[in-house]
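Every read-out reported here was derived from the displayed coordinates using simple, explicitly stated rules and does not represent laboratory data. On a predicted model such as this, the values are computed, not experimentally measured, just so you know. Cβ atoms are built from the backbone, for glycine too; each structure is taken alone.
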Structure I
Amino acid sequence: MILDEKYWSNCYKESRIKWDIGAISTPLKEYIDQLEDKTQKILIPGSGNSYEAEYLHLQGFTNVFVVDIAKEPLENLKSRVPSFSSEHLLQQDFFTLDLQFDLILEQTFFCALDINLRPKYAEKMQDLLYPDGKLVGLLFDFPLTTSGPPFGGTQKEYQELFQPYFKLLKLEKCYNSISPRSGNELFFIFKKN
């Protein structure tokens with residue numbers, strides 16, 4: 001399986017997006033609700049339909065960017081939120097992105113990548129953050145599989161992967177996951193080293 005632009009475009013065209021819950025997830029909503037600086041520069045990578053970006057925009061955050069390799073989810077976001085800046089909708093490979101951010105929100109992007117790209121993901125996330133920037137979000141907590149996406153992973157694996165690049169402020173079982181994901185998610189806050 002080649003997880004390229006064609007693969008992901010077909011997923012959206014054929015409605016094969018079983019990970020899409022149709023709204024922002026509770027853990028990310030509650031995290032966003034405590035953010036005070038609405039001007040900070042935020043990225044949602046592998047954004048999919050990006051209900052997180054929609055929520056941020058509707059809460060008055062003014063500097064939100066989304067990146068996805070497929071155009072369909074970006075078009076879906078724009079049709080739901082016409083006032084979302086077209087310049088902040090980036091259709092490109094995440095690994096080619098050359099910007100920096102205060103905050104990056106992770107929601108089902110990591111688990112959708114080819115598992116061989118995980119070390120590159122951790123390094124790229126560090127590169128994309130300003131000094132003291134944070135990577136925050138959810139990671140699946142079930143044994144690594146080869147049949148995906150989504151692909152799993154464990155807390156121990158994530159610690160080993162991210163510690164060279166980040167101070168791991170939080171990496172723990174998520175207490176407020178949506179029901180279908182209950183017991184299978186870790187909430188994390190990592191600060192750039």
Structure II
Amino acid sequence: MKNITRGLMLLASVAVSLSAAAEPAKFSLTSTDITAGKHMKKAQEFNGFGCTGDDLSPQLSWSGAPAGTVAFAITAYDPDAPTGSGWWHWQVVNIPAEVTSLAAGAGKSDQTAIPKGSQQIENDYGVAGFGGACPPQGHGVHRYQFTVHALSKKLELPANTSGALTGYMINANSLASGTIEALYKRD
């Protein structure tokens with residue numbers, strides 16, 4: 001009986017090991033500038049509308065993209081903005097599949113720091129680039145969701161595409177995504 005029990009335990013152990021080895025790598029997003037659940041620095045604050053930050057997009061890196069990834073998209077969104085529809089701070093699509101990181105400041109509106117072939121969409125500040133956090137004073141803590149999507153195809157979007165349509169097209173063609181939800185508030 002002991003031998004049967006040992007044999008079953010060994011078989012179960014091998015099965016668990018094989019299933020863990022068969023699992024695909026998890027697609028994930030990391031940053032040296034922002035941390036999940038932590039407040040962002042002044043570097044990621046907008047410069048305008050009463051805010052005086054550096055307006056720099058954070059450094060972002062991702063890994064574990066699934067097979068079939070043709071391009072990447074990055075979004076930065078504040079669901080707590082008092083607009084009824086949130087606030088798009090950044091949307092960049094068609095980042096080449098061989099790119100796995102963006103340096104701090106890559107979201108500059110002059111388009112010089114994003115990878116060739118990428119397209120930045122006009123944010124809710126009216127700029128095709130990154131626009132930092134600038135919640136209304138006294139409105140409390142806002143969440144900023146930085147998400148990278150592995151896309152199954154490059155997106156064909158006109159230059160004046162809305163944030164909502166861009167979000168729809170990203171989600172319709174997303175194979176996997178990873179998010180860092182950082183925080184910010186102004187007293």
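Can you say which of I, II returns 14.4 when Kirkwood radius over Cα pairs in Å, for residues 63-150 alone is computed? Matching structure: I. Suppose P(r) over Cα pairs in 5 Å bins from 0, in percent works out to 1, 8, 15, 19, 17, 12, 7, 4, 4, 3, 3, 2, 2, 1, 0, 0; of I, II, which structure was it derived from? Checking each candidate, the match is II. Which structure, out of I, II, was distance in nm of label points 7 Å out along Cα→Cβ at positions 95 and 175 derived from, given a value of 3.8? Clearly, the read-out refers to I. Which one of I, II has helix-only ellipticity at 222 nm (-39500 (n - 2.57) for each DSSP H run of 4 or more, over all residues; to 500), as calculated from the coordinates, equal to -8000? Source structure for this number: I.
When relative contact order in percent (Cα under 8 Å, 6 or more apart) is worked out for each of I, II, structure II gives the greatest result.
Out of I, II, choose the structure whose coordinates give FRET efficiency 1/(1 + (r/R0)^6) of positions 87 and 143 (r between Cβ atoms, R0 = 41 Å, to 0.05) equal to 1.00 when calculated. Spell out each step's value before the answer.
Details: I: 0.50; II: 1.00.
The correct label is II.
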